[in-house]
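Q: Take a look at these structures.
What follows is calculated from the coordinates using simple rules that are stated; it is not laboratory data. All values reported here derive from a predicted model rather than from experimental measurement. Cβ atoms are built from the backbone, for glycine too; each structure is taken alone.
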Structure 1
Amino acid sequence: MLLDTGAADHDAAVFADPDRFDLQRPAVPHLTFGHGARYCIGAPLARIELQVVFSQLAARFPTLRLDCPVEELTFDPNVLTGGLTALPVTW
């Protein structure tokens, strides 16, 4: 069995406008780090690392911004490794 992680956290009954990237979205239950007995033991460390990375990016590159229209971003459709194929930024 393979879990389609691309479908995770896209439940319209739980997430308002689930297909929109929203950094201000209120915290709600999600599957990012698994659930129950399969919950990621490294989740607290990952959360701290992400807070540090994003705060340092903002501090070091205050004018950092996307260097193309959002509509031009492309995604790799691979169910296991999919994600953005590139993230062009400028500062």
Structure 2
Amino acid sequence: MEEEEYVWCFEGNEAEKVVNHYFEGEEELLLILLDPLRIQSPFKRIKKDGFQIIEIQEGISLDVVIDRIKLKPDKEGHYSINVNHFD
């Protein structure tokens, strides 16, 4: 049986809430920013734990990645993320 391959994504306005919900207490994270216009794989929006998650099926190609940001939590283990969109 083959495993289904997918990537979970979220929009910038939910970044801080999603990251702290799923990864609070982790020592370091790598936030990967994607260009939604370059995504060629099928995707769907799902609701999980009260968040709107974008599930990209079949993975993504490297040309979709526009930036990588290392995140470190504060002393309490919380992440502070402020995402600005420039269209």
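Q: Assuming -6500 is helix-only ellipticity at 222 nm (-39500 (n - 2.57) for each DSSP H run of 4 or more, over all residues; to 500) as calculated from a single structure, say which of 1, 2 it is.
A: 1
Q: Cα extents along the principal axes in Å was computed and gave 42, 29, 26; which structure, 1, 2, did it come from?
A: Structure 1 accounts for this read-out.
Q: Can you say which of 1, 2 returns 2.7 when distance in nm of label points 7 Å out along Cα→Cβ at positions 8 and 24 is computed?
A: Structure 1 accounts for this read-out.
Q: Another question about this same structure. Compare FRET efficiency 1/(1 + (r/R0)^6) of positions 16 and 72 (r between Cβ atoms, R0 = 25 Å, to 0.05) across structures 1, 2 and report the one with the greatest value.
A: 2
Q: Additional query: Could you figure out which one of 1, 2 the value 43 for relative contact order in percent (Cα under 8 Å, 6 or more apart) was computed from?
A: 2
Q: Using distance in nm of label points 7 Å out along Cα→Cβ at positions 32 and 56 for the comparison, can you identify which of 1, 2 gives the largest number?
A: The maximum falls on structure 1.
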